[in-house]
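For reference, the structures are reproduced in the following blocks.
No value in this document is a laboratory result; all are computed from the given coordinates. This is a predicted model, so every value here is computed, not measured. Cβ atoms are built from the backbone, for glycine too; each structure is taken alone.
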Structure P
Amino acid sequence: MRSVYEMDASVRDEAQRLAIIQGVVGTIGAWMVGGWFLNYFAMELGAKGAAMGIILATGNIASILRVFAPAFVNRSDNRKGVWIKANIISRLWSIGLPLLAFPQLRPPGIDPLALLVIILCGTTLANAIGDVAWLSWYADIVPESTWGRYFARRNFYLAIPIGIVPLVGGWAMDAYTVAHPDQKLTSYAVVYALGIGFNILQMLPLLKVPNLPLRERPYQAPILSEIWKPFRDPNFRRYALFHCWLMLGSGIPQASFQLYLKNYLGLGLVWPGAFQLVNQVFSMWGFRLAGPLTDRFGNKPIIILGLIGAATGPFFWLPTERSNFYWIFAAYVVWGFGWAGVNLGRQNLMLRVAPLENNVAYIAAAEGLGGVCLALFQIIGGFWLESLIKADWTFHMAGVDWNPYHLFFLLSFVGRSSAAIWVFGILEPGCTTVKEMLTTLKGERAVRESEVKPT
């Protein structure tokens, strides 16, 4: 285990507590200006398959520029300052979202979807650089030996607003727009304005947290040298291959899931909110289990098991129609539980691959590369889906005629489950295999059961 950044214990504990508060408030804001609200808003503005793919991909395309985060963080040696400034810039850009809901406030002659793309580029780029600074900062505040438990606990609390905000907000939006159908875009403006307010408030708790200097600062290294440094590391390249493959399995089908709910099943916003609530309930359970296990056995076995479980989700979408769409709840159960382990393990594995002395370039490269891969596959998937729908394409399998949406659901399973293969090649010190972990846990369970048996 690598060295722990020296801090007073009470200061460290307070910093970790404040980051949970910050995360909860920020998550409320993020889901009010993004998530299903943003996706449905884009569809209200006219986004279909290809356009929806572009909308979904825009943020990830812009986030590739996070690879330049070392230019801000390393040069200033001020991770806290970079995070605050990036948040302020993002909030200023996001003001365009509520304004976009009013046609009279849009510049004439410009497609509102084009304006939405521009706004998303600005907010995402700023958030991406801020996220790199934050994660590098808190990877030093939180001891490496407790990364799994702490980030799992933080994600546990973040899951609460992720589950509640889409459900309550979706219900309110549906109820209001049914009563006032001519005010649908105005209701989005109200939601966005509230979300921006929460995003401003989330900066306040971390103003009290000490700004830790980097352990090692490359004063004279050219920026391009810093950007390419991670890619000269063979272990990072193995991690990058896994991450990009995972983005392939996630990006190609993403537009199909969004459009299937609204355009094929005709569901209002309250139902995605209900699905999200179920997803987050099981995410919370997943985080509680995965956190201690990653600290004890390593991240790789948790990622592998999580991928296998989460990949089964699309099979619950296949039989759904308007009359039995409740099957989708089962998909969100396995997604919530499985992706909790995948996302927690993936982040912490990335931090384990990066050098502890200065992980900024590694975080920026990993997230930037994953983002651009996801964006590329989202666009490809969106155009491909739209072309198949226009051609009224179907395929026959198991005695049933399936539509293009079903094809993309199957591709989601193949892409995500196969990503587990690439995890095996990544080197993680102290990590056990899946078999070793399960054998150990099974043995410990047997011992506990024998101890409670009456003699």
Structure Q
Amino acid sequence: MLEKLEKMPAHQAMQRVVYWGVIVLAGLLVLLSTWLQGKVADKVQTDVNTVLEDYAWAQPLANIDGQSVSLRGTIEPSRDIERLMADLRALPSVRSVNQVLEQEASPTAEIKFFRTADAIILEGKLNGDDLDIIVQAMNGAFPDVEIRDRIQIDDRLGKPFWIDSAESAMKTLVPLKNFSLYGWRDVLMLNGVATDEKVKTELRYALAAQLNEEIKVNYQVRVEEADNTASISLVSGWNGASLRGQIPDPRTGKQLLLGLVALSDVDDEDAVTSELEYDTNLSSPRLIRQVAKMLPLLSKVHDLRMETSGDGLIIWGRVDSSEQLGEVIVAIERAEIASLVDNQVFVDPAKRRPELSLFRDRTRAIVSGRMPGIRARTNLLDTLRDQLGVTELESFVSVEPNVFFSEWLEKLSILTPVIPDSAFGLTVADDAVIVSGDVSSKESHTALTSSLKSMFPDMRIVDWMTVSED
């Protein structure tokens, strides 16, 4: 090669050297570029994997293409999405992040724990995998206590946000003498009795430390009372009513039960979970009797909870307006127990609308949504069973907190008579009502739309119905 160059004219030899030099340099640049791209890709993969360690749910949904990251799939609604996107965009190695996630809530799971003197009782409904997690968590936290499982298994139910912290959270409850814990999607409600003020204070911080900030904890732990003091623990909320405690006589117990029925979202005494014990030697009977008389006056309080504390009473709950709060204060004063009551009722109106999704064909109907209370859900399902004319009704309707009552919940009988026998769909969400399907005549269509306007006068009607006259 060198001999050939020596024999060439100088300018031709120089051109040949430059030619081969460019080819060699181009090859080196290609190799270098490939090597650098590999290093960049490895860096992006490493950085993204480090972020995803804190978001296990997102790992199978993440795709990396060069320096771009995309998230695709269907997930449960969660505020974690915004945090994950922010963490990914903050990576210097990542140029773009694309989120194409569908948020679709599964039917709501719920669970209740009750610790008694000799056992822990589990109630509610969960999917099978989460039930295994709960039972293992309870056995780990309370290895010497009998676990009584009364949970209904339904694998269509969603995953509570707190479930991954269940075992560590349960262990913080060990110092409590007894407790009840209610768990929903992102809510934990704890009632319990601590041996002293120190245990009560330490538990509040210990439990919060095991949960992420997305979980809302309603913490209602009181200090153990003297053995001869009457006590009650009363709950009336969107998920039902319960009454527990030790009181002097059955007559007062009956008054408490009737008062709780009067203010709760239940129809009769059988719908109240009641675990009252009677002991005529207990003190503070007057306080308990006055509470029984006062209960029917508190019907406008949402998520009402009462706990006796020695000779006093603590009341928690929410009302929709300052006027309603004033009514609560007047009720306490008229019961002549104002000096004994720690009133923790505050103004916080419910902010979420009820929702409904209904699909029916000739023989079957599927209904889902969220309701503000047990009675609203029962009324919905009873009306559909009685008036829809189907042989099978499948329900995924949940009762959820912070849902306000809407008048249309009591107007279902306006709509059911005009729903066509053919395929029909109805969705009520936010401020819109969407209907779809077929009707056999213009008259049937007019009757349907008229009923919708009467049932939902302040909402937008989106009509996707088709009229197929023979």
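Distance in nm of label points 7 Å out along Cα→Cβ at positions 111 and 215 computed as 4.8: which structure among P, Q?
Answer for the origin of the read-out: P.
Given -11000 as the derived value for helix-only ellipticity at 222 nm (-39500 (n - 2.57) for each DSSP H run of 4 or more, over all residues; to 500), which of the supplied structures P, Q does it correspond to?
Answer by label: Q.
With mean count of other Cβ atoms within 10 Å over residues 55-62 derived from the coordinates and found to be 15.1, which of P, Q does the value describe?
Q
Out of P, Q, choose the structure whose coordinates give volume of the Cα convex hull per residue in Å³ equal to 259 when calculated.
Q
Going by distance in nm of label points 7 Å out along Cα→Cβ at positions 159 and 311, which of structures P, Q comes out largest?
Q
Quick check on the output: 8 is relative contact order in percent (Cα under 8 Å, 6 or more apart), derived from one of P, Q. Which one produced it? Spell out each step's value before the answer.
Details: P: 27; Q: 8.
Computed on structure Q.
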